[in-house]
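A.B. asks: Several structures are given next for inspection.
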Structure P
Amino acid sequence: MISAKIVERPARFDRVDRVKEAVGQPVLADDDRFWILGGRLVAQVGVREWIEIPVGFTTDGASVPRWAQELTGWAPWEDPQRWAGIVHDWLYSQRGVAKSHADNVFRAVLVSEGAGRWKRKLMYIAVVVGGGPAYRANQDRGPRIFV
């Protein structure tokens, strides 16, 4: 199993609808489902891989199936899955990153953030089994960056 940890967290992190309202942009119907990084998020994977997620990256959080959220008691924006979900979303949106690598990094960040063993196993299984459609869509679309 690989190791991963968050080494830099954004100072600000807010819902897209709130950011748009603050800057005078029109708010769209689903904007309250997405959050935006107000600072960069950096994760280290092993000793050589650094993942730098830029300011403005927009994500729907740890979008695991509702059944996994109910079993673990974790909502998409709660710790310990918050940062793991954002790193996972970023990796899914990076063309050429293997789904298996993104899923393994998700699990490794959950470990480093203190997720209990059975909960992180459930979350990992959920992304491995149910993440295919999101992976394919994000590979085609690329990252959402709000500027």
Structure Q
Amino acid sequence: MGPRPSVEEWIVENRDRVWDSVRIYLGFALVVKGFAYMLHLHAFAAMMQQTGVPFAGAGLAELVAVLHIAGGLMMAFGILTRLGALIQIPNLVGAVLFVHMREGLFTEGQTLEFSLLVLFLLTLISVVGAGRLSIDYYFSERRPLAEPLPAH
């Protein structure tokens, strides 16, 4: 039994797994956020109206919640991953510009910093796509084809 690889070596060797872990975690986190919005739809719509979000109301609140759920599931399972991330970017841009920007940086809840981080990750995922642990990869041309069975 040889020496165990360091954490850095393991990460380099398993870069796809690390990237997939971030994508899967963010996907499920957005699903949870979407369900939280659905469970408190009237309060969410009221908060959007109070902060001056354009077109705020129950319809937009429900749309944001549904996009978080649908896009989050797409990202978590890696099916149409780029689209799943792209459809959520307008939600996060709206949250940053109309809700959290007024609060500023370094508030108790750190909501602006967190929203900017999620926006950054969604942008990366929409550009890079999913890793090997995804349905997208399974159907992609990058996936190596199975070895042919030996002839008997």
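FYI, it's all coordinate maths here, none of it is from the lab. This one's a predicted model, so the numbers in the text were calculated from it and none came from an experiment. Cβ atoms are built from the backbone, for glycine too; each structure is taken alone.
A.B. asks: Out of P, Q, choose the structure whose coordinates give percent of Cα pairs over 24 Å apart equal to 28 when calculated.
C.D. replies: Matching structure: P.
A.B. asks: Work out the source of 1.2 here, i.e. which of P, Q gives that when distance in nm of label points 7 Å out along Cα→Cβ at positions 34 and 122 is computed.
C.D. replies: This value belongs to structure Q.
A.B. asks: When you work out mean count of other Cβ atoms within 10 Å over residues 50-57 for each of the structures P, Q, which one comes out largest?
C.D. replies: P
A.B. asks: Quick check on the output: 1.27 is Cα Rg over 2.2 N^0.38 Å, for residues 66-105 alone, derived from one of P, Q. Which one produced it?
C.D. replies: The structure behind it is P.
A.B. asks: If helix-only ellipticity at 222 nm (-39500 (n - 2.57) for each DSSP H run of 4 or more, over all residues; to 500) computes to -19500, which of P, Q did it come from?
C.D. replies: Clearly, the read-out refers to Q.
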